[in-house]
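Enquirer: Once you scroll down, you'll see the structures, which are given as structure tokens.
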Structure 1
Amino acid sequence: MIKIIHIICFLTISLASLAQCEPSYGFKTKQIQLDSTKLNYIDEGKGAVLLLIHGLGGNASHWKRNIQELSKYNRCIAIDLPGYGKSSVINRLNAAEQLDFYADQIATFLNKLKIKKATIAGHSMGAQIAMIFSLKYALIVSNLILLAPAGFETFSATEAGLLKNYATPTFYEKQDSAAIEKSYRMNFFNMPDEAQSLVKERIALKQCEVFSSFCAQIPLGVQGMLAHPVKEQLKQLGMPTLIIFGASDALIPNKLLHPALTVEMAAIAKAIPYQQTTIIPQAGHLVQFEKPTIVNQTVLQFLHQIK
């Protein structure tokens, strides 16, 4: 009997530890096998497809304050990019092609699900991926939605070198709990209580088997973003495009290298032929999580207008 109790306790502890190693998505997730990747995703609602792509270091849970409302009117699909959340870890040898790899994986994913048209939405690095995807696979993209987009900002060779030297696996592995919470707070103008779950999950990840792989993925993303800016290709984006900025974004543009204002990024966005831009006051970088109500309303209004 004592042995049985010990086994039950061990299994309970193991299952609890496993749960801490997975994001709290707020929705059921599914998985699909692509050519070389098992992709994890949320799939809610019916109608026209709205695909959501998270940013650097994130996962599909970064959209959990948006999916419930957006899925009332759309088939809302939020993915974990390879190497994040519950998707397979992929170690790319050529970091310069990382974002193109993500874009190609998304194309394979949509093909597997037999989705021929979709609105592509992305946040930060996910927005840069969304633009790269839209340039490569324009016939699939009905509309484009960019939240706090990376890819507008460009860097000199010296600046890029500094960022690469800063963003290393070792840097992220050595972050303690205080540093992790501080880095999360930089994503917000006023961090909502709901964001504490993201902080706790990131801290708990340090004890998980996938932690080293997670820390390796972030520098690959940084190098991929630096290697494939889209500023000079914006005029080639021919689909209706919505751009949403947080007025108090502390991360894009990079405040150390380019102490510019969000309005300057919004000015760059005007190069997209059919675009509308919204700047949300008192909002930071993770704008869809901090201000879900206004983001959801803005997205739904945009999609309704272009029908």
Structure 2
Amino acid sequence: MTPDEYCQDKAASSGSSFYYSFLFLPRLKRQAITALYAFCREVDDIADAEMDNAVKKMKLKWWRTEVEALFTNTATHPVTLALTPYIKQFHLEKKYFIEIIRGMEMDLEKVRMQNFAELDLYCFRVAGAVGILSASIFGFKNPQTLEYAKKLGLALQLTNIIRDVYEDSLRDRLYLPLDEMKQFAVTEQQIFRREDNENFNRLMRFQAERAHQLYREAFSLLPEEDRYSQKTGIIMAAIYENTLYEMEDDNLQILKHRVIIPPPRKIYIALKTWLKEAWRHLFHRPRLKTA
């Protein structure tokens, strides 16, 4: 199995919504983003694995070393070997790979976020940094596009957090800001016992509206000149925000069951969004001034 095949298998087997957005990229960029996604899966799988934290820390420390090797052209893992050709080509910065690992290291402790500022830092590390690297692969002209990518990463990660509140609690992870839980009179024990009530529903509606606002803020930052090149991220956003709408239509009953959009519908959303962006690109280009 080649490094590219290894990454392709890793991405396809995950069932993630991200995979469906990659399908609309040209081959080179698709291989690069698939390798980046495989890197994220490798380190995330360590954080989620059923093993002693000391072993997890050792494995993540090894990945820090492997990132250093990636930037000195001495990588050994299939994922970093697959990434190697794209580091210089797409100007991928080492610091963002390290931030991703730092995010996974945060998951090794008893995860509690005292406030939104702490959650924002965590989301930057596990999603915003990924967004910046992804935007570099997709291509951009305006540096403001990286601010869009960072904000979009926060919106996507908050959507994940809302969806996975109960599953995360099984690992003693609680990403909802504790000061906001107190504000809405929701306790950790209530979540652990899957006790749904109006207070919890109000808290989750507050988080859902925050996520929608983050999507709006992200797209307000995206320069029109880079919109078409960033269409893969727009497809991701469409699938994720659709998931958020599905949860809201279900009255945010996230302690009872997990909302999952089936693959055929993800493909439909991806295709519909791609066609919409292609139409926009074709018919809404800035007109050249004539004498």
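Readers should treat all values here as calculations from the given coordinates under stated rules, not as data from a laboratory. Worth saying up front: this structure is predicted, and the values here are computed from it rather than measured. Cβ atoms are built from the backbone, for glycine too; each structure is taken alone.
Enquirer: Given a value of 2.9 for distance in nm of label points 7 Å out along Cα→Cβ at positions 97 and 209, calculated from one of 1, 2, which structure does it belong to?
Expert: Values: 1: 2.9; 2: 4.2.
Going label by label, the one that fits is 1.
Enquirer: Upon calculation of mean count of other Cβ atoms within 10 Å over residues 81-88 from the atomic coordinates, which of the structures 1, 2 produces 18.8?
Expert: Numbers: 1: 22.9; 2: 18.8.
Computing mean count of other Cβ atoms within 10 Å over residues 81-88 on every structure in 1, 2 gives 18.8 only for 2.
Enquirer: Can you rank 1, 2 by mean count of other Cβ atoms within 10 Å over residues 121-128 and just name the one with the largest value? Walk me through the numbers on the way to the answer.
Expert: Working: 1: 28.8; 2: 23.0.
By mean count of other Cβ atoms within 10 Å over residues 121-128, the leading structure of 1, 2 is 1.
Enquirer: I have 1.7 for distance in nm of label points 7 Å out along Cα→Cβ at positions 201 and 257, calculated from one of the structures 1, 2. Which structure is it? Display every interim value, and only then the final one.
Expert: Working: 1: 2.8; 2: 1.7.
Of the options listed, only 2 reproduces it.
Enquirer: Of the structures labelled 1, 2, which one yields -21500 when helix-only ellipticity at 222 nm (-39500 (n - 2.57) for each DSSP H run of 4 or more, over all residues; to 500) is computed from its coordinates?
Expert: Working: 1: -12000; 2: -21500.
The read-out comes from structure 2.
Enquirer: Moving to a separate point now. Of the structures labelled 1, 2, which one yields 2.2 when distance in nm of label points 7 Å out along Cα→Cβ at positions 33 and 265 is computed from its coordinates?
Expert: Numbers: 1: 3.9; 2: 2.2.
Checking each candidate, the match is 2.
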